[in-house]
Structure I
Amino acid sequence: MTVANARAPKFMRKLIIAIDGPVGSGKSTVARRVAELLGYTYLDSGAMYRALAWKALECGTPLDDEARLEALARATDIRLGPPPAEDVAAGYTCRASVDGRNVTAAIRSAEVGQAASRLAVLGRVRAPLVVQQQRAGAEGGVVMEGRDIGTVVFPNAELKIFLDASLEVRAERRWKEYQSKGDKRALDEIIEEVRGRDRRDRERTVSPLVRAADAVFVDDTAMEVEETARAIVLLARERENQSAGPTEGERK
C-alpha cells in the first residue's frame, strides 16, 4: 500500500436527510440552512402539493373530486430542484416545475396555497406525489422537510430529525410571521389555531404527524435557527463518516 493510497479520502455518500415536525417548529427555515451548510439540495415537499394544486386550478379540476385529482397527479410531471439565480434573487429557495414549465412563483399565491391544503389530505392524491418526492431525492444529497418525510416518503433515510418546540413558542413564531404580513390577529388566537392544527395533523387518517422510531428528537424551543442547523449538520457529518466506503488503499 502506498502512502498516497493510505491517505486517500474515503468515498462520502451524500445522505437523504428527512426533517419532520409540527407547524411552527421551524423545520423549513432549518432545513434550508442545513442544506446550505452541507452543500445539499433543499426540497420543499409542500411545493409538490402546491404544484399539483396550481395545475388543478389551471385545468378546472374540482378540488373535491378525488378520482380526477388522482388521475391528474399520475399524469403530471412535477420536479423540484435548486432554484436558478433569478429565483434566488426573488427570494425562492426551491424550484418547482410542472410538465417542464417553471411554476416557482405561480404556486406561492394564496389561492394555490388554500387549494394545496385541500389536496394534501387526500390519500389517493398523496400516493403518486410520494413517488415523485422519492424520485426527487433518490440520489441523496438532499434535505426534505414535511410531516411524513421520515415515516412515509423516506423511511430509509440515513438521518431523520423530528424537530419540535413548545406550543407557545411555535405559536409566537407564527404570530410574528403573520404580523410581518399585515395580519394583526392576537397571539391568543394564533395559539388556538396552532393547537387545532396540531390535533388535525396528528389525528388525520392519511400520513399523520408522528415521530419515526429512529428519528433524532431536537427540541428547538430555546435554540436559534443557526444553532439548530449546525447541530443537525454535526449529526449529518457523523452519518456520512459511518456510511463512507473504503479508501482505494483499503480496497487493495
Structure II
Amino acid sequence: MIEHPVDAVVTLLAGVRRVAVLTGAGISAESGVPTFRGQDGLWKQYRAESLATPEAFERDPALVWEWYDWRRGLIAPVEPNAGHRVLAGWEALFGDFAVITQNVDGLHAKAGSRNLVELHGNIWKLRCTKEGTVEEVRETPLRRLPPVCPSCGSLRRPHIVWFGEALDPDVLDRAAAISRSCQVMFVLGTSGIVQPAASLPFAAARAGAKIVEVNIEPTPLTPQADHFLPGKAGDVLSDLDRRLRERMAA
C-alpha cells in the first residue's frame, strides 16, 4: 500500500523534536494581506520597489511614511489564518520549534508564535535613525508623519529591510543556526528565489534535515524537497495537525 503523502509527513514528524518553518508571502496572502509588489504594490503613481529604499526615505521621508501608514491601515484588521494558528500551536507540540518568516505583517506573533525570527523586520515597529532603538507602535494612522523619536527627536523609519539593504547579521545568524540544527524544515508559501532566505532550506538539508515544502505550485526548491504537499498552507497544515495529534493520542 502506498502511503499518503500527508501521512508520510506525519510519520516523519512523530519521530522528531526539532522542527523549523520558513514562511513567505503565500501564508499571509491567505489572510488577505496584499503582496505590495508588482501591480498589488501600485500606490498613487508609485511602485513598492521605488518607495522601499533608503534613497527614497532620504529624499522624501514623508512620502515613504505616507505609503507605510497606508499599508499599516490595510493590514491592521487582518487576522491570522489556520496556518498561522497551527504553527503557533506547534510550539507546545515539539521540544524545539521555531518560525522564520520573510513577512513583515506581524501575523505570526498575532497568532501566538513566540519563537519567531522576522528576517525582513516588522511593519509595526519603528526604528530611530540616530539611536537605532526599536519600538512597536500599533497606532494607525500615526498621529505624526513622518514620526520622530521621543528620546532624541530624530526621524524614525519603518523597522523593515529595504531593497538594497543587508539583513541584520544577528537575525540572519539566528535563522541560519535554527536551520542547521533542525531535523525537519517546512517551507511554506515562498517563491524560493529571494536571498538569503532561499538558502536556508539548503543549509538545513546539508545538515541532515528533511525538507517539506507546502505551496500552491512548484518552486525552484521543489526538486530538492523530500516531500512536496500542494495546496494552501492553512488547508495543508490543518490536515497535518489533525492527523499528527490523532497519531500522538493513539
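Each reported figure results from applying straightforward, stated rules to the coordinates on display, with no laboratory input. Everything numeric in this text was worked out from a predicted model, so none of it was measured. Cβ atoms are built from the backbone, for glycine too; each structure is taken alone.
Things to note:
- Structure (I, II) behind the derived value 1.8 of distance in nm of label points 7 Å out along Cα→Cβ at positions 57 and 177: I
- Largest in distance in nm of label points 7 Å out along Cα→Cβ at positions 201 and 233 among the labelled structures I, II is structure I.
- Parent structure of the calculated result -10500, given that helix-only ellipticity at 222 nm (-39500 (n - 2.57) for each DSSP H run of 4 or more, over all residues; to 500) is the read-out and I, II the choices: II
- Structure from which 36 was derived, relative contact order in percent (Cα under 8 Å, 6 or more apart), options I, II: I
- Distance in nm of label points 7 Å out along Cα→Cβ at positions 161 and 241 derived as 2.7 - corresponding label from I, II: II
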